[in-house]
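The numbers here are math on the coordinates, done by the rules we state, and not lab data. These numbers come from a predicted model, not from an experiment.
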Structure 1
Amino acid sequence: MTESSAPPMNHTENIPPQQHASVESTSLDTSKHTELVNHAWSVADLLRGDYKQSDYGKVILPFTLLRRLECVLEPTRDKVQAQLERFKNNPGIDPSGFLKRASGQSFYNTSDYTLKKIADDPAHAATHLNQYVAGFSENAREVLEKYEFAQQIKRLDGANLLYKVIGKFADLDLHPEVVPNHQMGYLFEDLIRKFSELSNETAGEHFTPREVIRLMVNLLIAPDKAALNLPGPIRTILDPACGTGGMLSAAEEYIKSYNKDANVEVFGQELNPESWAICRSDLMIKGQDPDHIAFGNSFSDDGHKNEKFDYLLANPPFGVEWKKVKEEVEYEHNALGDSGRFGAGLPRINDGSFLFLQHMISKMKPVQPDGSGGSRIAIVFNGSPLFTGAAESGESKIRQWILENDLLEAIVALPDQLFYNTGISTYFWILTNHKDKAHKGRVILLDARDYWVKMRKSLGDKRKEISNDQIADITRLYGEALSVAADPDHPLHGKVKVFQNEAFGYHRITVERPLKLRFELTEETLAALEASKPVQKLAEKDQLVKALRPLLGTTWSTKNEMLDALISAVAETGLLWPSSTPFAKAVRDTIGVRDPEGEVQKLRGGAIEPDPELRDYENVPWVENVEEYLKREVLPHVPDAWIDHDKTKDGYEIPFTRHFYVYKPPRPLTEIDAELKTLESEIQELLAEVAS
């Protein structure tokens with residue numbers, strides 16, 4: 001299959017103009033991109049031998065960033081120097097604000113060095129480069145420090161490579177008019193992917209495929225198109241696992257495609273220092289506040305505490321454990337409850353996906369009495385959060401909390417093999433606390449697994465991509481989901497299903513069946529009785545076993561008959577029959593043999609004793625009476641079954657694939673038989689050739 005078999009749609013409505021290009025003809029200049037990557041990558045030839053391949057990125061990435069910052073600041077260097085002169089005689093005044101305005105950016109550099117000038121003086125390259133870096137404003141220096149740039153300068157200088165590397169980057173033209181911001185982002189991401197592969201890291205931990213981001217942003221923001229078209233809208237966006245900032249950039253571009261006068265502020269947090277540095281530098285280059293990108297773990301060190309946002313989106317790492325922050329997360333869950341971020345529940349320690357989602361939900365803007373406010377969330381998950389965790393588990397409670405608060409708008413199934421680090425199926429979860437009337441109390445399931453085209457060349461596990469036409473198709477289908485689901489004649493009716501929130505709740509019932517036993521004394525059952533703990537504790541255990549041996553081969557249909565016979569046999573030898581409850585149970589359990597026609601065993605008080613080996617569990621939808629379910633689904637097959645209501649648990653799961661399952665009948669036996677005969681003939685021919 002090379003592309004979706006879904007019927008084509010008129011996808012021009014509701015999609016910004018730049019989204020219509022095909023995958024092959026995006027705004028990225030591919031030839032220029034290849035030239036830039038190759039130029040930066042050529043530095044690896046200098047490093048070979050003195051650096052391990054896995055360490056190349058420690059040099060190439062910060063130097064690429066440094067050169068970009070230099071190119072951005074070049075037009076205003078003289079203005080910054082002139083402004084600096086004004087403050088030389090006023091040491092009590094902090095000039096940073098004035099210097100930023102002079103540079104025209106949110107950062108500046110007060111040094112008169114350039115990479116070209118430093119490269120021309122090899123003997124003092126390290127000293128001058130350190131002075132050059134020290135001339136940057138604190139927010140820019142902090143980015144370079146995350147690369148441990150000072151250590152790399154020392155290491156390169158010791159290997160007599162520093163001036164050569166500086167010379168390579170001094171010749172790299174990264175001026176914004178030559179390399180626009182979006183192309184610079186692609187360059188960074190491509191370099192990161194290369195270095196991740198060399199060091200056996202996971203490229204997908206650092207960035208998300210661009211077409212996946214575009215689709216995600218479409219589904220997140222498109223429903224707000226009317227509001228975005230109002231004069232001067234202000235929107236804030238958060239990605240708590242922002243990587244290099246690709247999602248934030250795409251969301252900003254999307255909003256501005258609707259309204260170029262929109263004021264968009266992006267915020268993020270990232271744990272990987274290199275990705276954080278790139279994202280932060282990207283904001284500096286674009287004139288945004290780099291302090292909006294926090295460094296650290298979003299769970300234990302929330303960089304945006306008490307802040308709320310209009311849009312939140314993330315592609316957190318799949319199945320990553322949260323053991324390192326277990327103490328902080330559990331404290332917040334137990335001490336703050338619903339007042340904290342994790343009041344709904346805690347997932348298993350080896351998958352923090354639902355922690356990210358709860359963290360994002362805590363940062364949604366509340367809906368105001370006049371109907372304003374509210375937020376929308378989009379997050380990428382694998383299949384695990386849909387169903388992992390039994391009833392009343394942490395995951396189930398989190399799903400229950402999300403659904404009972406009517407936050408889940410939709411789940412969209414994506415094609416497999418879309419991501420660089422995994423070929424598994426993935427899903428978008430779309431949430432909002434401001435549903436319109438038509439969506440209230442309902443959840444959309446949209447199956448977009450067939451919307452893909454095959455890549456010309458695989459990248460890691462990524463073998464498929466979603467074309468821009470398909471992005472538009474999915475976006476339109478998402479917007480029309482309710483009407484498509486309600487129209488059985490619609491050509492895409494099978495791609496969309498709509499459910500009430502309650503449809504995902506279930507009762508986990510315990511179905512019991514009676515323990516039925518017959519009783520027989522054989523060598524095996526007598527040996528089992530002798531080995532039991534209550535018998536082993538008896539002082540006369542040997543005499544007891546000996547007294548029972550004459551009964552070997554005897555069978556009894558009831559427990560009382562068995563006990564009468566055993567007690568009589570023991571009494572005849574002059575021994576007393578032990579009266580302890582554990583001993584009585586050991587006799588019953590070892591001499592009793594399960595038999596569908598055997599005697600039904602009863603507990604003290606007369607209740608029927610359940611057989612744990614026949615115990616079964618059923619998930620019954622909330623909307624159905626469990627006793628009616630038992631009568632219809634269970635009793636026709638096992639008439640003596642019953643429900644132990646004391647063990648009933650409530651849970652929530654979203655069985656996406658089950659709802660879209662289409663039965664495919666097996667091939668006819670004649671066809672399979674013919675194929676086997678053909679294969680058999682081919683094997684015989686091959687064996688004949690080998691033997692000849």
Structure 2
Amino acid sequence: MIRLSAFFAFAFLVSATLLAQSPEASSANSPAAPALPYSPSLDLTSMDRSVDPCVDFYAYSCGGWQKKNPIPPDQTSWSVYAKLYQDNLLFLRGILEEAATTTGRRNQVTEEIGDFYGACMNESLVNQRGLAAIQAQLDAIAALKSVRDVAPLVAKLTLPFGETLLFEAGSTQDPDNSDEEIADLAQGGLGLPDRDYYTKDGEKSKEIREKYVQHVEKVFALLGDTPDMAATNAQTVMRMETALATASWTRVESRDPYNLKDKIDMTGLEQLAPAFDWRDYYRTALYPHFEVVNVESPRFFKQVNDLLSNEPLDNWKTYFRFHVANSYSPFLSQPFDDENFSFYRAYLRGAKEQEPRWRRCVQHTDFNLGEALGQAYVAKVFSPALKAQALDMVNRIEAAMRQRIQQLDWMSPETKKQALAKLEAIRNKIGYPDKWRDYSSIKLTQDDFAGDIERTGAFELHRQINKIGKPVDHGEWLISAATVDAYFDPQMNDINFPAGVLQPPLYDPRMDDAPNYGDTGGTIGHELTHGFDDQGSQYDARGNLKNWWTKEDREKFDARTKCVDDQYSSYIAVDDVHVNGKLTLGENVADLGGEILAFIAWQSKIEGMNLQPVDGLTPEQRFFVGFAQWDCANERPDDLRERAITDPHSPAKFRINGVVVNMPEFGKAFGCKPGQPMVRPADQVCRVW
């Protein structure tokens with residue numbers, strides 16, 4: 001759902017970077033003055049005009065950027081989004097340093113974010129505490145008396161970010177009634193990024209599994225196990241995780257919302273996995289009373305049941321010890337932190353150095369207390385005028401979508417009526433929430449960083465649990481105001497553009513409309529199109545999982561999306577690894593549809609104007625270069641390999657070239673000739689919306 005090539009912090013999000021004033025050049029305790037540096041949304045120095053745009057438009061638009069922006073050693077990739085994300089981190093650092101060091105005159109928000117950030121930055125105390133920071137969790141695992149006690153243990157132990165042991169649990173919108181929240185269970189319990197890492201053949205996959213087992217051994221050694229015991233325990237963990245992985249949905253299977261819908265009552269849940277004491281679990285976790293739970297992967301929970309029935313208790317203790325230690329490693333003493341970096345960022349994704357601690361601490365604060373930090377952020381960077389400008393662009397993009405639906409020659413009037421009703425029902429959320437989240441119930445201290453992580457995670461988990469049985473809060477955001485990203489939520493039926501993504505060089509008030517519509521207009525169109533991609537199109541105007549298509553129209557739609565699938569599946573992500581056209585289908589459809597909508601909206605905005613070339617580029621050329629330069633990037637082969645398995649976005653080059661080959665407006669703008677690489681034959685052009 002998110003338009004971003006490589007952003008994820010938990011695994012999710014962007015790679016980071018050096019700024020105009022390098023943060024590494026200043027001391028760890030002396031941040032630069034908070035200021036977001038200006039970068040234009042169309043940068044001529046980022047282009048490489050020696051390249052023919054009709055041969056490789058991405059290289060033409062981004063070749064200069066790639067040459068002057070090598071990947072920083074502490075990053076796994078580097079991009080325009082990543083640089084803005086890093087600019088934001090430095091800006092937020094100034095806010096947090098002030099909040100952490102100011103005595104007196106602190107309000108609730110500055111006290112919360114200051115204490116959390118201060119605890120993270122107190123590296124000497126984190127190192128001093130060592131394993132004691134998670135000893136209570138380890139003791140609870142050691143105290144297990146029987147496999148039946150696994151359920152209350154899983155209920156009591158909260159992992160970072162509100163995650164749970166063994167599986168994912170919490171609440172979700174009822175797929176049949178999106179206005180209500182119900183209990184939810186989903187697959188989880190793995191230490192590698194995806195189930196395919198356990199199941200794929202090939203030398204590289206085998207090597208990764210061997211390296212992972214070595215990583216697990218090292219974590220057990222840090223927990224105090226002897227070398228022989230650590231090796232034995234690592235094999236136990238790998239065997240149990242492999243069983244869970246084999247029973248998990250693939251990422252492509254998970255893209256089908258009907259695969260994730262299985263509503264059952266408590267009796268049905270007990271029949272599905274009787275070896276797990278569900279009533280004790282929900283009672284211990286303080287769930288409210290509920291009648292129905294949605295089980296997103298029944299076969300996964302059957303596998304959990306088999307493992308509970310057949311694995312000795314000691315093996316479960318081994319499995320839980322590792323997962324607690326592994327998940328908390330980035331928040332523990334340096335040996336744990338270093339080992340976590342060594343495997344997950346260095347080996348799997350190619351980073352050469354660990355990020356400086358201040359940068360990680362800013363990210364941790366944003367992820368755990370995002371709406372507290374967001375209040376301080378938007379007060380400094382997001383004006384009412386900027387919000388009004390963004391809303392005007394959103395309205396124009398939606399008008400373009402309305403026009404497109406009405407003019408479609410392949411869709412029947414019956415389906416068009418439903419599509420238009422869905423479009424009219426979409427909520428637009430811009431900048432930040434109308435109501436900020438209240439974190440006052442969390443006990444935060446500057447002398448227990450791992451404890452702060454645990455308590456903020458428990459807060460988030462219980463916030464989700466307490467939604468069950470209540471009406472959906474349509475004002476809620478899934479990401480913080482400072483996030484450099486945007487998203488569409490199919491059940492909320494809303495598009496969300498936080499303040500962080502409405503900054504130069506993505507949205508640039510100093511620049512003309514052409515690059516702004518090519519860039520931010522395309523992003524808005526992208527998120528809007530997600531409501532009508534292969535996934536979003538299965539939800540109706542209220543956000544319910546309900547078919548609103550005629551059979552014939554759906555078949556025509558599927559044929560058009562297959563064109564996109566086939567196109568992107570032909571691209572090579574890295575080495576011999578192809579782009580997974582089915583995994584990336586929604587994002588590719590949204591990229592294409594979004595840019596078409598942006599072009600139409602821009603044309604309506606400039607109607608009647610006599611625009612002239614600027615810097616040797618026509619207005620139409622500026623639109624497309626602005627589009628391409630949102631995703632200028634350099635990417636490490638290791639990162640590309642991981643993302644080919646886990647990321648629903650295509651590599652940057654194909655997110656640009658793959659779109660323009662399907663837009664005749666591009667070929668006309670640059671005078672491209674039939675047969676050139678950026679011109680597809682008319683009968684092969686993919687067009688969904």
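Assorted remarks:
- A value of -12000 for helix-only ellipticity at 222 nm (-39500 (n - 2.57) for each DSSP H run of 4 or more, over all residues; to 500), calculated from one of 1, 2, originates in structure 1.
- Read-out volume of the Cα convex hull per residue in Å³, for residues 622-661 alone, computed value 65, structure in 1, 2: 2
- Of the structures 1, 2, the one that 22 was derived from, the read-out being relative contact order in percent (Cα under 8 Å, 6 or more apart): 2
- Ranked by Kirkwood radius over Cα pairs in Å, structures 1, 2 are topped by 1, which has the highest value.
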